[in-house]
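Please find the structures below.
Only the coordinates and a few stated rules stand behind these numbers; no lab work does. The shown structure was predicted, so the numbers you read here are calculated from the model rather than taken from an experiment. Cβ atoms are built from the backbone, for glycine too; each structure is taken alone.
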Structure P
Amino acid sequence: MISVWLLFLLVGAAGGFTAGLFGVGGGLVIVPTLYFLWRSDTTLGPEVMHFAVATSLACIVITSCTSSWTHWRAQRLQSQAMPWLAASVSAGSLSAVLLANWLPTQWLKLGFGLFALTTCVSLLLHQKNSANRAPPNRMEMVAAGTLIGHISTLLGVSGGAMTVPYLVLRGVDMRQAVVISSAVAIPISFIGAVGLALTGPQTPQTWGYVHWPAFLGISAVSIVFANWGARLSQRMDKRKLQLAFAGFLALVALHMLGF
C-alpha cells in the first residue's frame, strides 16, 4: 500500500512539474500513467480508462484553481472573451460526461493517443513568429469553446493544448492566452470530474469514476511541483521546451496507440 501511495506522489510530482514547465496540463502525464498502473486491476475492470480520465480531471481542479488564483491576484486576467469561452467549455464538458458513459475504454485510449500525437505534431510545426489575426467573434468563440470542453473532458486534460494555440492563432497575446487557458480549465475539470463521479460505479476506493486515494496523493504534491516547473520554464529556451515536450508526447502516443 505504501508503494502505491509513493507512486501517486511521484505521478503528482511529474504531472505538476510538466504542467508548470510546458504550460499544457498535467493530464497528459496523469492519464497514461494511471492507465498503465490500473490496466490489470480486476476491481476497476474494463472501464479503467474512465477511472484514469475522471481522476485526472479531479486533480486538474486543484492545480487550475491555484494557478488562476495566482493570475487573478496579479491582475493578469484581462479578456472580454473569458465569459463566452467559460460558458461554452462548460457546455462541451456536460455533453462529454453524457457521452463518456457510453464509450468503451479502448475508444478513450485511442482518442487520448491520437490527441497526444496531434499535440506533438503541432508543437513541432509551431513557428515562433506567427502572423497576427483578428480576435475571434462571439459565435466562433462559443463553437471553439464547446469543442475544446468536449474533447478535454473526454480525454481528462485541462484543454491548454487546444486553448492556447487557438487563442494565439486568433490574435490573442501568448501570455494572456495562458492565463485564459488556466481559468477555463476550472469548469472543464470540475464539471467533468463531478459528472463522472456521479455517474460512475461506486467501490470502496472510488467516488464514481474518481479514485480518491490517487486524487489525494497526486494533488498533494502537484501544486508545489507546478510552481517549480513554472519558474524553471522562465529560465529555459521556449523552443527547446516545446521540442522536449513533443518528444514526451510522442512516447505517450506510441504507448496509448499500442505500438
Structure Q
Amino acid sequence: MAQAVSPPRRTPDTVPAPRPPVDSYTAPPVPRLVESPVFVLSSVRSGSTLLRVLLNSHSRIRAPHEMHLRTLRVHLSRPFTSKAMRALELDREELEHVLWDRVLHLELVRSGKDLIVDKTPANALVWPRLNRCWPEARRIVLLRHPGAVVASLTARRTAPDPAAVRAEVLDYAERLEEVRRDPAALVVRYEDLTADPERSTRRVCDYLGVPWESGMLDYGSKDHGAFRPQLGDWSETLKSGRVRPARPPRPDTDIPPRLRELARAWGYAE
C-alpha cells in the first residue's frame, strides 16, 4: 500500500505574497498637454475675480471663469475597468489628471493665448493634489486680511452661522499658509492689489515671465464672460470696470486667535 505523501511545508520564503487589490495600484504620471498652468490660490471673498479679470486682460494670459477641476471625477464602474486601465498604466487619479489637463488645454487652445490661469478658490483646499498633477505648476497666493474675509462672507450669506463662517475661513487660511511658505510661490495681498494695481500686476507678470501691459488695468473694456452663479463673484464694484480700494476689516469682527496669528504672519496689523 503506497504511503501518502504530505505536501511540502511552506516556509515564509515559499508562501506566495498576496496579490494587491487592483485599487492599490499607483500609476506613473503621463505627459501633460499643459506643463505649467498657473493657479491663484485664495480664500473665498478675497478678490480672486478681480485678479482674474486683470490677468485675462493680458494678450497672452487666459484666465477663464472658475474651472472647479477638483469636482471633475472619474468613476471606474466595474472591476474589469480598473484592470483594463491598469494594463494601460492608468489609475483613477491619473485618469482624472488627464481629464483636468485636457480641459485646461482645450480652453487655452480656444483662447489663442499661451498661459492659462485657474482661480477657483477651492483649489487652495486641494493644492497638494494639483501639485501631483502638475509638478511644474506655478502658484499665486492671494491673501486678504482674515477679519475682512469673515465680515464679507458673513454679509454674503443668508442667515449665516458665525462659528461656521469662522471655521471655513480658518480652513482656507491654514491651507494658504502652507503654500505661502513655499519660496517658489508668489504672494500677493488683495489690499496691495487694490491700492496699487500696476505695481502688483507688474509683479505677477514678472513671475509669469510675460511683459506687463497697461491694458490689464482697463479690464472693464474687455470681455470676461457673462455673469454666471457659482463661477465667480461679480459684485457691483467689480462690474464698475475700475479697481477700487479694499475695505478694511471691521474692528468689531470676531475672529479666533489662530486667524489673528495668521494675519500677523501675513503682515497685517491687529
Determine which structure produced the value 26 for relative contact order in percent (Cα under 8 Å, 6 or more apart), calculated from the coordinates; the candidates are P, Q.
Q
One of P, Q was used to compute distance in nm of label points 7 Å out along Cα→Cβ at positions 53 and 221, and the result was 1.5. Which label is that?
Q
Give the label, chosen from P, Q, of the structure having the highest value of Cα Rg over 2.2 N^0.38 Å.
Q
For helix-only ellipticity at 222 nm (-39500 (n - 2.57) for each DSSP H run of 4 or more, over all residues; to 500) computed as -11500, the structure of P, Q it came from:
Q
Note: distance in nm of label points 7 Å out along Cα→Cβ at positions 61 and 85 at 2.3, derived from one of structures P, Q, originates from structure P
